[in-house]
Structures are given as C-alpha cells and as structure tokens.
Structure 1
Amino acid sequence: MATGSDGVRFGLIGCGAWGSHHARAIARAGRLVAVAEHSEASREAAKAEHGGTAFYADYREMLTRERLDVVDIVLPPHLHYEAGRAALEAGCHLLLEKPMCLDLGECDELIALARGKGLALAIGHEFRLSSLWGRVKEMIVAGAIGEPRYCLIELWRNPYRQGAGGWRYDIKRVGNWILEEPIHFFDLARWYFGGVGEPVSVFALGSHIRDDHPELQDNFTAMITFPNGGYAVVGQTLAGYEHHQVVKLTGTRGALWASWSGAMDRTLHPTFSLKHFDGEAVREVPIEKHSGEVYELEEQLANMAEVARGGKLRCATGEDGRWSVALCAKAQESVEAGGPIRF
C-alpha cells in the first residue's frame, strides 16, 4: 500500500501517441516516477514534458531499479502478456490497456498471478468510468428501463491510424480489429446486461474495403444474446468520417438513448447527450462532467491511485478483460464460420 506524502508512485510502459495521454493523466493522479519507452524520439518528447522523471529504453530495467506502486502499460497488444507479467512479478498494481492479451490462457495466467500476490489487475475499458456511458449503467441499475432487452452500440468513424511501426495493421501484433475497438462495446454490452447473466452466443459479420488487408474488417457487426432473451447489437465502421458513437437501450419499462460525437476534436471538445423515456415522456438527463476518452482515462488513473492507497477498484477487472477477449475471439470465429457461436 502506498504511503507517505510524495503520492502514489507510477511507472509507465509505452509513451507513444496514446501513452503520452496516460503520462499526463498519471501526473494528475500521483507521481510519474519512471517511463519505459523503446523509441528514442518518443522518450525525448516525453522528457521535454515530464521533468524529474526517470526514463528507460527497457521496461525490465525500470522495474528492477524503481520502487513503484502502480504500473500502467500502453503497448501494442502482442506485448501485453509479457510486460504485464513482469509488472505483477515486480509487486506492482497493474493497469493494462485493452485487449488484456491476445490469448485466453495468458489472461488466465495474469489473473492468477495478480490474485496470488494480492495485487489489483485493471483493464483499460475506460467507458466504465465515463460520466456518460457510466450514467447509463447507473440508470439501468436504478431500474429506469426495467430489465434490459435490447441494446444497440454503434460507432461511425474515420480509419485507424497505423500505430508505431504499423502494428495496428499487422494481424500478428493487433490480433484482429475486433480486439482493437469493438472490444470496448462488447464490454459495455456485457456490463449493461450484467443483471441477467453472462452472454450465451454471438453471431458476427465483417467486410473489408482495403484489398491490401482483407484479414481486417473495416465494417463489423455482431449480435450477442443473453439468458433473459435479450440481445445486444454491436456495430462499427472505419469507412466513415469523424467519430460518432451511439448507445440505445430498451427494457421492460422504458428506454435510454446516449450519443457522443467528436466531429472536430475527439479529445477536448466533444458533444454528448443522454435521453430517458419512461414509457410516457422523454427527458434530457444532465451529465455533470465532460465525457471523452481523455477524461475517462484520468478517472482510471485516479482510481488506480486510490487502489494503491487501499481503496476499491472501480475499473474493469482482469476477469472482465478476459470476458471481452473471449467475446472477440468468438466473434472472429463466427465471422469465419458464417454462423452463430455459443459459449
């Protein structure tokens, strides 16, 4: 447990485009003591912004030399297991970006290791700490729509950037594009239906528009069924423009409609709204705090600081992360089989 007046001691592994946002969020939540980044250009950029922080080219050296409370890993997916295991073995609470791992056996090993050492293992499904998407969950739990029966989660956006070294377009490093962004929506759907039991089956379809990458779906749709007869539809296109996400839920006594758009600026000036239908009237639900991945990231890092001080983990757990990876694996299996896959 972190003690003392110097704040929770964080180590960051990976400080590229998204990792730099993690670094700023850590600086607000505690102390960014050390950064491990193999790219010299990214290290130098981070040094200019984070004075007083130790920098390493190899995260193993960082874990050996530094006394850390929490390690935050922001690496390409194929590196998650190895780095995550090293951080847990070093005795650090761990925030691991999604997808947790590319292999379910590796997910199981990390879960068991964290449990055995009494450490928190959190997965970067940041929507759970969102003022918008989290408010939807609160209203479901409060009975605002009765028992959920239908959920639509859809994202319309421009194509992915390549990522450092082109990893996001490399099937061996990314796993598949279902693991890249739809995994967030699988996590949301399972979370929203959490009171009715775990997913029963998934049926998925995908298509591509890039002849040079037919193995990666630019358009993707999946239907997940639940034990109460309810179901969720997850859809994404990378062949659109800007960045627009919607969640629509209906239940036995009402409906919710949440939307988020980052048309001009995805991180700093998004627009968002939430409406509730109680069966008779529609009302706007006020959202008190900004919603967006940068704000949600700050909430995640703040929660990890709380955990290091002995507080409760509110982020997605390792078990949640494993479920999300399993759903994506079954969805990919369904795309290839052309039919539904049961759990």
Structure 2
Amino acid sequence: MVGLATARAIARSGRAVLVLERHRIGHDRASSHGASRIFRLSYPEPEWVSLAQQALPLWLALEAEAGERLLNLTGSIDLGAIEPQRHALAACGAAFDILDAAEVELRWPLVVPAGGQVLFQPDGGWIRADAALRALHASATAAGAEVLEGTPAEEVTSDAGGVRVAGLRARAAVVAAGAWTPSLVELDARPTVETVTFFSLEDSVELPAVLDQTTSAQTGFEAYALPSPGDGLKVGFHASGPSADVDACGRPDAAVVEWATAWATSRLAAASRLLRAETCLYTGLPGERFALERRGRVIVGSACSGHGFKFAPLVGDRLAALAAEAIA
C-alpha cells in the first residue's frame, strides 16, 4: 500500500519509477489486504492527530480521482481512558463529543459499561481497503509508474552512483516492503502474525469504528471493531500476535478468537455469530512509530506498526520527497 502510494507520488512528479511486488497486487500476505481499515483522527498524541488531519484531504482527492467511494466517515468511538485523546484532539482543533452510555445506546447498538464515557469523533470511520489499493495502483500506473508483480527484491545494495535491486540499477530505492523490510535493511522492527475475526452484522446497522481500551485489563490488548463489506463486522485486538515467519501462513490464535467472540457478543447485540477468522501481518517498531528515513540513496519506509494504512497517501508523499532529496 505504502509502496504504491510512494510510486504514485514519484510518478506524478515526472520521474520514472518501477515497483517490485513480491506477490500480486491485493495478495493476502500484505498488511494492507482485506475489505476495510480504520480511519480515525482520535489518538492520544497531538502528533498523530495532526498526521491524520493531513492524510484526510489526500484520501478525499484519491477518492475523487477514482470516482468511487473509498471513505465511510461514520465516525470513531473510543471507550476507556479517553482523556489523552480528548486533549490531543482539542490541541489540534478537531471536533469531538463526550457521550454517556445512554446517549451512545440511543444512537448505535453498542453497549457501554455502566458509568463509562465515550469519545465520539465525527471525522473517523473506515476505508474500503481493497478499493483504495486498486485506486492507488490505477493512479500510479496512469501517472507512468511501472509495476512488476511476482518480482521479489532479495537484496538492496548502494554505492555513490546509485542502488542495485533484483539485478536492476537505479538512482535511488525506496524500501517499503512491510514485514519483509527488516530482511532488506537494518531495522529494529518485529513482524507479528495477528488474528482477525469476522461476525455477522444486521444489514441495517451502520456503525462507527470502535476502539475499546477497557479490554486491556482482561487481555492486555485494546479491542477494535469496524464494518467489513461482504463480511459483516471485523473485530481484532491490536498488536496481540506472536513473532511471525513472514513467508509462512500463520493460523488464527484460538485465544484471540475467544476474546473477540466475548467482546462482540457483550458489546454489540447486532453481531451475534462468528463467521470466520484469518491472519494478517504487523511490522512493529518501538513506540509504534513509522520508519521514514533516508540512508544515502536508500529510503526506508513502511514498517507502520499496525496502524499505518490510514496515513498511506501522506507517508507516500513523504517517502517520495526523501527519494527526490537522495538524487538531487
């Protein structure tokens, strides 16, 4: 996802760019596969709120270019310790409301713990991930980017004159290989295999994205939920998976499936039946930061710590700027 966003930005600047894709566009080994990803402004740090604010108009521009809906801005909900989000949103001038349990349950089929408060942020929601991936691919190639599928980059080397990748020579290289990034460049990143579950959801129900910190006391991890077209409701626990063999297909974790089932049935009466579970890859850096750096003619990006999809157009622009700097 970030690789395509970067290629699009480079191509739109008038430079030649070639994308090497290990698998096929839309494959299920990437961190960006599937039907939906959360979009939200709500973060406990102003820096992330500001980045999301900058990413939103870029998504809307891509949506207009694609001529199809990519964003469903149904809002986002935070349950649990909401004060950090409240202060960060206020510092960035972002709208939000604090709702009590009764107000929430009047608007959505969401059960809030007694006495709990909820932060609702209206600019959040979810991205149609597979459609967004197709839109970035189409936009990048229309701008002149070339994409070679089924072409892994096994090694990246550089010298004063340029870089060599998969037997090809270029003036600069952007490594945006997700879970494979640590195998190509030195990076303190940990790929993990994460379990995601899907539950039936009544067709008439329109839900915001939900982030629930109250689950941390029982599981150690924050729960999240969002609609998933064709699947109903997607539920997972952020960064709850073990270290991954990135070339092997991991199996869903039975404990996470059990947690998700308990969460869905207690919080959402409209999501009553487990449909399936699958896995995806995270690539985590300390502090859940991103890798956005230039090392001579090699630019390192896209180890996005499990929460980077929402920032893809912005991250792509920044990596493209670093690539231009490398060859200036």
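Worth a mention:
- Mean projected area of the Cα convex hull in nm² from the coordinates reads 16.1; which among 1, 2: 2
- Rg and Dmax of the Cα atoms in Å, for residues 232-295 alone derived as 15.1, 51 - corresponding label from 1, 2: 2
- Origin of the value 1.01, where Rg/Rh (Cα atoms, Kirkwood Rh), for residues 88-199 alone was derived from one of 1, 2: 1
- Which of 1, 2 yields 25 [relative contact order in percent (Cα under 8 Å, 6 or more apart), calculated]: 2
No lab work stands behind these numbers, since they all come straight from the coordinates. On a predicted model such as this, the values are computed, not experimentally measured, just so you know.
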